[in-house]
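Taken together, the values in this text are just the output of simple stated rules run on the coordinates, not laboratory data. Source: prediction; values computed, not measured.
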Structure 1
C-alpha cells in the first residue's frame, strides 16, 4: 500500500547538515504524489581562506564516512529512491570517481537508484546537444577542479569558470542573487553554449530560470537539474514552470 501523501514516489534526500538552501528548493519543486524526506550528512562549518588540497581531501574523507549512517537512517522510512542533494562528492575524481561513488551508494542503499549532480548535468547537456559550457561554483579551485575534470572527461569543453570561494559551507547560503548575476555575466560569452551552476547551497533555481531568458541559452541550476533527474528516472513527467528549461520542457 502506498504512502497516503507519496502515492507516486517517496524520495530520501541526503544533504549536508550545513545546507540551508536545498531543502526549501526541493519543497518548492515538489509535484503531487511525490514527497522528499531529508537525511542530514554531518558536516563541520569549517573556515577556509585558500585552496588547500590536503584539507579538502580530509573533509571529503570525513564526509564519506557519514554517508552510510545517513542512508541507513533514511532507509527506515522505506524510500523508493534517493536524491543526493550535495554536488561536490559526485564530481570528485571525474567520471571514474562518479562511477565509484554510485557503486558505493548502491551498496549502502541495497540497490536504490540515486539522482546526483554530476550525472544529472551530463544527461541534461547531452539532451540539449551542448558541448561548450561555463561553470559557476561557490567552491575553491581544489574542489572545482574536480567539476571541470568530470565535464571534460564527459566530452564537454569548459570555456570559462568562476569560483565564488565561500569561506564556510554555511556561508554559501549567504551569497546574494546580485553576486550570482554578476558572475553569470562574467562567464558568459559567444563561445559558451550553456552555463552550469554547482553547489546545492547556492540560491540559484529562480535566477537560473530568469538568466536562461536574458542570456538566450540554457542556465542549469544544480538543484533543479538533480530534481529533474529524480523525477524522470521514476517516470514522473510533470512539467514545472519557473525552475529552468529541463523541468519545463524535458
Structure 2
C-alpha cells in the first residue's frame, strides 16, 4: 500500500464510507517493497507485535536497509541472530542501536516494563544460555519482567531447588535445554502454570542436533509443557509474552 492508498483510506473514514475498524483492517495488510524484501508494516496492527528482523542469512546491507525501514514507522526495533559485525554496520546508520551479545540481538528503544506478572527463563546448562537469552531479551522487549535462572540442569538437580520460590511466583516459565532435554519435565512436575520447552542443539552425536531434546520435551508426562522449535528462543519469548498478557 502506497501513500496515496493510505490517504484514500483516511479520506474514506472522514467521509463516513469506512468505519475506523474497517480502516484498521485495510491498513493492517499493507507492506513496503524493498526489492529484496517485502516489509510487513501492518503486522503490528494485526497481531500486536510488529515485524521482527531475522538477520541470519541476510547481507549486512540488507539488515541495515530493513532496520531503517522498520524504524521509519515504528521507533522500536528487535533484530535477532545478529553477529557483532552486523551490529557494527547497523550502528553506523542507527546510533541508538544496542547489541545484546549473549542473546545475539540488536534493539532500538527497548520497551519499558509494563506487565507486572513475571516470566522465568531457565537454562539447563551454560551452553544453552545464548538461546535462553534470546528468549529473555525478546520477552523483555515486549514489555515483560523476566527472571533468569541459568545452569540448573538435571546432572545436578539440587541446583534447581534453591530457586523454587521464584519459579512458583512466575506466571510463565521458559525452560531451555539441550542434551536429553529432561529439565522441562522436571520443572513441570514441581510447579504449576504453563511451561514452554525450548530444545537446543547442544549435545554430543546422539543428540542429533537437538532432536533428542525435542522428542523428550514433546513426550513429557508433566502436564502443561508445550514445545517450540529447536534453538527457537525468539518464538518462546513471544509465546511467553502472549500468555503472560492474557493469564491472570
Structure 3
C-alpha cells in the first residue's frame, strides 16, 4: 500500500468565460445569435502537483479566489480536473460546504442517515449512530424536526458531527474551524486534532495563520491557481505575507 493519500500531478482546472460585458439576458441572446461573444480560458488551478502522506497535515493558504477551495473540490471529486491526474486513497470526509448534502424537508435523524450514505457508509451503520451523533452536536431534542427549521449553526454542527463520527483516511476542511459559535469551534478543533492523532491525513484551507502555525506540518501558498511556495509553515507564511504587503 502506498504511503501517499493524495497524489496530484499537473492538475489544471479551466473555465470558459465570456469577454462580453453583460448588460442583460436579451443582450447575451442577441450577441449569441450574431456570434459576437468571444470566450477566454480562466484557470482556477494551473499545474498543481503535490503529494500528501498518511498522518500529515497540509494547510493551503492564499488570497480569496486563489484556487484553494477549488483544489479541495477536485480532491473530493466534486470537480473533475481539466487536465492532470489526482489519486486519492481511502475514505474521505469532506468538510467543504457543511450541510450541502442535506435535504431540508427531512428531519435531523433522516439527514444523518442520508448524509452518511452519501459519504459511503451503510444505512444500518448510520441508523445505529443517530443518537451519539446528535448528542455530540447538541441536537438530541431536535432530531424529529425538519432541517429547514434549523439555524445555520445547527446545520453546521449536525453535518460536522456526522462526517467526523468515523475516523476517515483523509479529512478536507474549508474554513470549518472558523464558523459557528465559540463552543462549536472549540469542539470542532478538538475533534479534528483527535482525528489527526488517529493517523488521518488532513488538508486545511484557512485564512487563520495562527491555526496554520499550530496544526500544519506543511503549507502550500496558492496564487491565481499556481503554487507560489511550498514547505514548512514559517517559510511559506513569510512568502505569502511578503506578497500581501508588496
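Tell me which of 1, 2, 3 gives 36, 22, 16 when you compute semi-axes √(5λ) of the Cα gyration tensor in Å. All intermediate terms of the calculation are to be shown ahead of the outcome.
On the way: 1: 26, 22, 17; 2: 36, 22, 16; 3: 32, 26, 18.
Considering all the candidates, the number was obtained from 2.
Could you figure out which one of 1, 2, 3 the value 16, 14, 11 for semi-axes √(5λ) of the Cα gyration tensor in Å, for residues 94-149 alone was computed from? Write down the numbers at each step before the final one.
Numbers: 1: 23, 16, 9; 2: 19, 17, 5; 3: 16, 14, 11.
Traced to structure 3.
Work out the source of 13 here, i.e. which of 1, 2, 3 gives that when relative contact order in percent (Cα under 8 Å, 6 or more apart) is computed. Before the final figure, lay out each step's value.
On the way: 1: 21; 2: 13; 3: 27.
Attributed to the structure labelled 2.
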